[in-house]
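See the structures that follow.
Quick note: the coordinates plus some simple rules give every number you see, no bench work behind them. Because the structure is predicted, anything quoted here is derived from the model rather than measured. Cβ atoms are built from the backbone, for glycine too; each structure is taken alone.
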Structure 1
Amino acid sequence: MDVRPAGEGIAVVDITGEITSASEPVLMDAFARATTEDTRAVILNFAGLEYMNSGGIGLLVTLLVRANRQRQQLMALGLTDHYRQIFSLTRLDEAIGVFDTEEQALAALDA
């Protein structure tokens with residue numbers, strides 16, 4: 001997983017491959033690299049996601065808790081229709097902003 005800046009206080013985590021419980025060390029490391037005391041938002045880019053199961057959803061909940069504790073906003077982009085539906089069913093879309101593109105996510109942060 002790559003981590004890159006996307007503006008002042010904003011980091012993007014580019015996710016590739018699978019997100020399962022086995023992904024925990026890699027995902028948590030990427031989130032740690034994405035966050036500093038100045039980070040106000042972390043955007044999870046799911047464009048390269050190949051598969052996510054319930055263990056992966058659990059990891060996203062863990063990231064959401066960490067982001068909330070650090071007063072950071074967690075956002076997602078690049079979800080397929082299938083994973084958008086899962087976000088809706090699990091109500092993750094109520095806590096994590098879901099966007100089609102990085103530009104839309106960044107515009108929402110600036111609004």
Structure 2
Amino acid sequence: MTYVVVENCIKCKYMDCVEVCPVDCFYEGANMLAIHPDECIDCEACVPVCPTSAIFRDTQVPAKWAEFVELNARLSKAGWPQINEQKECMGHLEDGKSRRDLLDERPFEG
């Protein structure tokens with residue numbers, strides 16, 4: 001099993017999760033993080049520190065975000081850089097609207 005980052009992380013990236021991950025399984029896109037499913041050790045350390053509740057066990061991802069299981073696997077292996085240090089948050093959207101169309105699949109560059 002593995003954990004998955006879902007839509008709540010898009011245009012947010014608090015990165016508290018990165019700081020507590022003992023195996024550095026987070027990868028950084030332009031405006032979202034992803035968890036590499038082959039590197040995650042299922043320790044759950046990242047879940048309670050995420051202020052936006054954007055991390056779920058892959059078998060417990062809400063149906064509306066089911067596609068994020070595949071997205072995490074694909075994007076974490078698609079050239080996104082591995083991240084192991086917390087950076088400044090992008091900000092938090094609280095409008096209640098879907099952010100899926102805001103996902104930028106390019107790797108973080110900067």
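Data for the structure
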{"item": "helix-only ellipticity at 222 nm (-39500 (n - 2.57) for each DSSP H run of 4 or more, over all residues; to 500) from the coordinates reads -12500; which among 1, 2", "result": "1"}
{"item": "Test item: relative contact order in percent (Cα under 8 Å, 6 or more apart) calculated as 24, pick one of 1, 2", "result": "1"}
{"item": "Read-out mean count of other Cβ atoms within 10 Å over residues 1-8, computed value 13.5, structure in 1, 2", "result": "1"}
{"item": "Which of 1, 2 yields 14.1 [mean count of other Cβ atoms within 10 Å over residues 41-48, calculated]", "result": "2"}
{"item": "Read-out distance in nm of label points 7 Å out along Cα→Cβ at positions 25 and 81, computed value 2.3, structure in 1, 2", "result": "2"}
{"item": "Comparison of 1, 2 by distance in nm of label points 7 Å out along Cα→Cβ at positions 9 and 57 - largest value held by", "result": "1"}
